[in-house]
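The structures considered in this document are given below.
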Structure I
Amino acid sequence: SGKMPEVDYAVLSEWFDWIQNNTDVSVDLIVYLQTSPKVCYERLKTRCREEEKVIPLEYLEAIHELYEEWLIKRALFEVSCPVLVIGADHDMQKMIEKYEENRDQILNPPNRQ
């Protein structure tokens, strides 16, 4: 989709294919910590990690839209398990509360084999 350098895409695709063919990657729940691109961007700036300094807000917006298309609108790829959406535009204390509210569902998803 033009969102990453071709060489990075090739490496990640090779890893993905290897994992798909050599390991059990069954998923019983996806926990989507739904965070706005602006909040993600502010968190990147606050962390001040050297490798993250080059990430523009536009990239985060594009990635966010892909996740929304995939997990919320279910338009990009098949979603073969339940998706638990947790709003994550909160500080750490509130996120701990959100986790506790959803703890049972996270640790004991309905499709667990």
Structure II
Amino acid sequence: MKIQKRVRNLTYSQSIIVRPTINYEKFGFKMGMLHIYLREGNIDEIATRVREIEGIEFVEVHIGNSDIIGKVLYKYSKELLNITSHIRKTRTVEKLVWSEMIYRIYSKNNPFQFTKKVI
């Protein structure tokens, strides 16, 4: 009972955020990442526009190589082609690179995966 109360308190304080996650692969979707490099422009405005494209699950603004990274979901390569073509039409986009996820391997050393005692 103590663990349930701790988890409830951590959830209530938003120290832990619980979100249902869809297993897109079970529905036949492919997943990938779009790395968008900007020449100039309002990064927030461009990220918001990219987020509104059908097939984009989320976007993140980054410091480093690419300015915006977006997760893309698609069933057919033609859908990915349409998404990337739409983004490339934006005048302020200098370069767009994409990659498709083949599979994921979780680390055994992740400090946030509680496999033993929780708190």
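Values quoted throughout were computed directly from the atomic coordinates according to the rules given, and no laboratory measurement underlies them. These figures come from a predicted structure and were not determined experimentally. Cβ atoms are built from the backbone, for glycine too; each structure is taken alone.
Say we calculate relative contact order in percent (Cα under 8 Å, 6 or more apart) for every structure; which of I, II gives the highest result? Before the final figure, lay out the partial values.
Details: I: 37; II: 29.
Result for relative contact order in percent (Cα under 8 Å, 6 or more apart) over I, II: largest is I.
I have 1.35 for Cα Rg over 2.2 N^0.38 Å, calculated from one of the structures I, II. Which structure is it? It would help to have the intermediate numbers written out before the result.
Details: I: 1.23; II: 1.35.
Working through the options, I get structure II.
Supply the structure label, taken from I, II, corresponding to distance in nm of label points 7 Å out along Cα→Cβ at positions 8 and 96 with the calculated value 3.3.
Numbers: I: 3.3; II: 4.8.
Structure I accounts for this read-out.
helix-only ellipticity at 222 nm (-39500 (n - 2.57) for each DSSP H run of 4 or more, over all residues; to 500) computed as -15500: which structure among I, II? Walk me through the numbers before you get to the answer.
On the way: I: -15500; II: -8000.
For helix-only ellipticity at 222 nm (-39500 (n - 2.57) for each DSSP H run of 4 or more, over all residues; to 500), the value -15500 is produced by structure I.
Thinking of I, II, which structure, once distance in nm of label points 7 Å out along Cα→Cβ at positions 32 and 104 is computed, gives back 1.8? Kindly include the intermediate steps, with their values, before the conclusion.
Details: I: 2.4; II: 1.8.
Structure II accounts for this read-out.
If distance in nm of label points 7 Å out along Cα→Cβ at positions 16 and 40 comes out at 1.6 when worked out from the coordinates, which of I, II was used?
On the way: I: 1.6; II: 4.9.
Derived from I, not from the others.
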